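Dropping the structures in below, format is structure tokens.
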Structure 1
Amino acid sequence: MKLMHCSRRDALSLLGACVFAPAHGAALPSASIYQLDVALTDQNGRTFRLADLRGEPVLISMFYSSCEMVCPLIFETLRLTIAQAGAPARAQVKVLMVSFDPARDSVAQLKTTAVSHSVDAHWTLARADDGGARKIAAVLGVQYRRLASGEFNHSSVILLLDRDGQIHTRSALLGSADPKLVQAIRQLAVNVS
């Protein structure tokens, strides 16, 4: 039996390929936000990674639960957008709302927020540690900073990710469904079927 000798570099490359290979088969595109290795915990206490969402279109945004102005509007805009996309798309699209206030948005608080916004099983409210939330915000283009009052000054954006976690459509429209986003959801839902 002949043994192959591989360099340390080759071994590390092989290990990296094994560790970062997605469970769904093919490698993730380089532009996929699912490349971020951030641990998230949802409103039910379940821990997951962004790559676990692979396979279906995902609407993603960021919020903090004690917000009384813009964040409730983000929830409502998402609800309106999904409703306008229609039944086939509504059945396939997932919604991920990631908190940028991990100090106050505990799992219990996320659950309370989910109940108060009457979200269904297609919605996930999640938290990460502060570093993880900042990484997600950076790739989504969300800017935020804590004010002395404990509230946040933040930008608002809703993004549609394709089945591989690539940003397909971005919208800053709040208060009504963005027709561009609705059409993109319908298109991606058809392509997933």
Structure 2
Amino acid sequence: MNFDTTNPLLMLIDLQNAIDDPSWGVRNNPEAEDKIQALLKVWREKKRPILHIKHMSTESESKYFPGTAGNDFKQFAMPLDSEDIIEKDTNSAFIRTNLDGYLQERSISEVVIVGVITNNSVEATARMSGNLGYKTFVVSDATYTFDMKDFAGQLHTAETVHNISLANLQGEYAHILNTEEVLKRIVSGEY
């Protein structure tokens, strides 16, 4: 899958300290942070647009509540002064934010999504992005999730939850690529 433009935006979702809390449980993609760093490094070198999405929970007990250490960006994903931040209080970065207008004002038609949680904020944002007409890419090995129980109490591994979430997106809302595929395209100048 090729990008149609030469300026796809890298969107980093909810890369905040809260996600490291042990209460989340077992996760998949233990190398996701390394993959995100590799993408971020190349995007910065190529001077491509980068946008950080920050979750600002309205629930005072949340690990993402403003003013807590969990609300801070993870060190490896700390925004540079030249990089924009959009704050959200729901799982979708498009709800009650100016994200759609932000992308339109900058003539951005393609977004590459990395971050957490695959079946929550990543999926919700990617669905909305696709529905709004943006060419959307989710980087499979630069996103992750956690083990989850379903409505009947059956435990599903993080890898299963992750793969089902990506399957929900593939084709209809987004295109699923891995880091190597994205880096190959951006380094070669394909986009």
Structure 3
Amino acid sequence: MKSSSERPLASEHRSIDQRKIAYQKPQPAGMVPDIFVGSALDLDGNEREWVPQSPTVDFRPLVLNVTQGYYINILRVKSSGVLSRHRHSGPVHAFTLRGRWHYLEHDWVASAGDYAFEPPGETHTLVVPDDVTEMATLFHVTGTYTYVDPYGEALGYEDVFTKLEHASIHYDAVGLCKDYVRRFVR
């Protein structure tokens, strides 16, 4: 009888469904661990996981990649109005999950199920229409948002590090512990 560490004989390979065998070699040295977020798109789940940015805006981190300078989060807005004007230093991918939103600088409106690509360098003003009570969008953001006035003067910024800091403080305050955020960091 062969041990479990021995490889099957060539004649045995024919009787084994190779598709059902897990990869048998080690993963690359230095590879970071996977991230798995159960119920990631459950917009009505655990309220403690939503990090407030203002009284009507919060985000739920899914990935905070500090080594590559990007983050993936769900932005949730609980009222209509102008949210922010900002310039992107890197590309942004947006998947609308609930409600509607648009930019003053474009003629399209994103609704649940829509996707938008925002190129590096673009500046725009995010608006949630008056008849929308809640908007939720999954954003994959590379680089920095620089908040600007209508004439391009910088007012502030947001990046993976500010997201990480805000999430750590929030999770500690709501009893999840400040290290709760580490599960999203790579």
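No value in this document is a laboratory result; all are computed from the given coordinates. Just so it is clear, the structure is predicted and the values come from calculations on it, not from any experiment. Cβ atoms are built from the backbone, for glycine too; each structure is taken alone.
Calculated for structures 1, 2, 3, distance in nm of label points 7 Å out along Cα→Cβ at positions 64 and 88 is largest in 1.
Tell me which structure, out of 1, 2, 3, gives 15.7 once mean projected area of the Cα convex hull in nm² is calculated. Among 1, 2, 3, the structure yielding 15.7 for mean projected area of the Cα convex hull in nm² is 3. A value of -11000 for helix-only ellipticity at 222 nm (-39500 (n - 2.57) for each DSSP H run of 4 or more, over all residues; to 500), calculated from one of 1, 2, 3, originates in structure 1.
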